[in-house]
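Where a number appears in this text, it was derived from the coordinates with a stated rule and is not lab data. Treat the numbers as computed from the prediction; the structure is a model and nothing was measured. Cβ atoms are built from the backbone, for glycine too; each structure is taken alone.
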Structure P
Amino acid sequence: MESRIQIDTVAPAAFRAMYGLEKYLQGCTWSGTHKHLVKIRASQLNGCAFCIDMHTKEALKAGESMERIFLLDAWRETDVFSEEEKVILQLTEEVTLIHHQGLTTETYGRALQMFGGEYLAQLIMAATTINAWNRISISTNKPITN
């Protein structure tokens, strides 16, 4: 793989600004399981090997099952995810693939009804933030470290 600049080294202030979003998300009251689902699913859709590697390891360390991670790409075809989680995954996909149809009124309404405004805002910010990280990692060929 071609070696490219690493933004954390070349533009550390930009990286610190991105970490500001992460710090906000870490202070939120949302479920760790929800956080992992958003980060892994968006990273799968974007094809970000660095982020898939990092976030699946974090999820496993936090107690997520391998079965659920393996089935995440086919979440609609299985019953291992709760209705809440399915709404979160749908929201994550629609935000990640915003150019297709945007965040639909149906998904937005279900999420708002299920989680309330503050939690919905946190979910949207989480999906937006991981999408930004994916774009940084893919654009710079961020190397996977063990």
Structure Q
Amino acid sequence: MKFPIHAQTATKTMGDFTLSNHFSFEIDGVIVGGVHGIEQIETETETVEFKDGEDRRLRTRPGNHRPGKMLVSKDWSNTPEWYNWRKTVLDGKVQRKSISVIFQNDANEESGRLNFYNCWPTKWVGPALNSRSSGHATEKLEISFEEMELKI
């Protein structure tokens, strides 16, 4: 596989094509405010071991694709949307949605995106409260997705 060589452009980041703090987060085409962290975006394919006939060498091939996961953190804002979405799963009425993580350049223009399909929340974590901290309360949502698409 041959990778393209990109010419360095004159930006304030001088070659950092995607900064980790320039992004936005959409659910079903609506920007979600207050999202300040997206971690552990991961997909995985099972590895199946096999042997061919008398061959003494153990070989591998791709198996089933496991659903992907991501962990999204946002400021607690006393709005029930994320909790309610999680509650639909607990009530047995899963609402699958589409999610986009939109990467932005230095001018805050879209420079690429990751689209996730058939998403639903597998875990909701409410805010940790600490009277000795002056930081914002944060809620987290672990989200499972079935398909991922990179658009550049």
Structure R
Amino acid sequence: MLVNRSIPLSTVIPVLVYPDVGEAVAWLCATFGFTPRIRIGNHRAQLAVGDGAVIVSEPRDDLRPPRPGEVSASVLVRIDDATRHHDLARERGARILQPLGDHPFGERQYTAEDLAGHRWTFSQSIADVAPEDWGGTPSSADT
């Protein structure tokens, strides 16, 4: 794949719509610890998160932020310290939808809603657990 400095290197890049791109960038960076990568006018921005990325876009054509009570997508982000991340997000105003907890599949996770209603799950690996141990079925490519 050709490297292009104008787009993140991530293979999958969610594009999430917010009513105000500037406000969303400031909130996501302050609350979830993302870092600005590129601003494109006032209508679009690329944010870095670990080795991944998120694009923040203004509403246009058929793209719009979720309406209250509506979930249009959920983004899962792997992090190093879920407890610290959770506490900071709660302190900075993220609405916690699923409290921080340890799961049998080896992850410590919490789910939060951002200022526009997008759902984010932040996940810290705390154990290496075989999928069969918690009810998962690996595909033949994963074995």
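Compute relative contact order in percent (Cα under 8 Å, 6 or more apart) for each of P, Q, R and report the one that scores greatest. Walk me through the numbers on the way to the answer.
Values: P: 37; Q: 24; R: 20.
Comparing P, Q, R, the top value of relative contact order in percent (Cα under 8 Å, 6 or more apart) belongs to P.
The value 2.8 for distance in nm of label points 7 Å out along Cα→Cβ at positions 52 and 84 was derived from one model only; which of P, Q, R is it? Kindly include the intermediate steps, with their values, before the conclusion.
Details: P: 2.8; Q: 5.7; R: 1.9.
Comparing all candidates, it corresponds to P.
Out of P, Q, R, which structure matches 15.9 when Kirkwood radius over Cα pairs in Å is calculated? Provide the component values of the computation, followed by the final result.
Details: P: 15.9; Q: 18.4; R: 16.5.
Value 15.9 for Kirkwood radius over Cα pairs in Å corresponds to P out of P, Q, R.
Taking helix-only ellipticity at 222 nm (-39500 (n - 2.57) for each DSSP H run of 4 or more, over all residues; to 500) from the coordinates of each of P, Q, R, which one would give -2000? List each step's numbers first, then the result.
On the way: P: -22000; Q: -2000; R: -5000.
Structure of origin is Q.
To which of P, Q, R does the computed value 25, 15, 9 (semi-axes √(5λ) of the Cα gyration tensor in Å, for residues 68-107 alone) belong? If you can, show how the numbers build up before the last one.
Details: P: 20, 11, 7; Q: 25, 15, 9; R: 19, 16, 10.
Answer for the origin of the read-out: Q.
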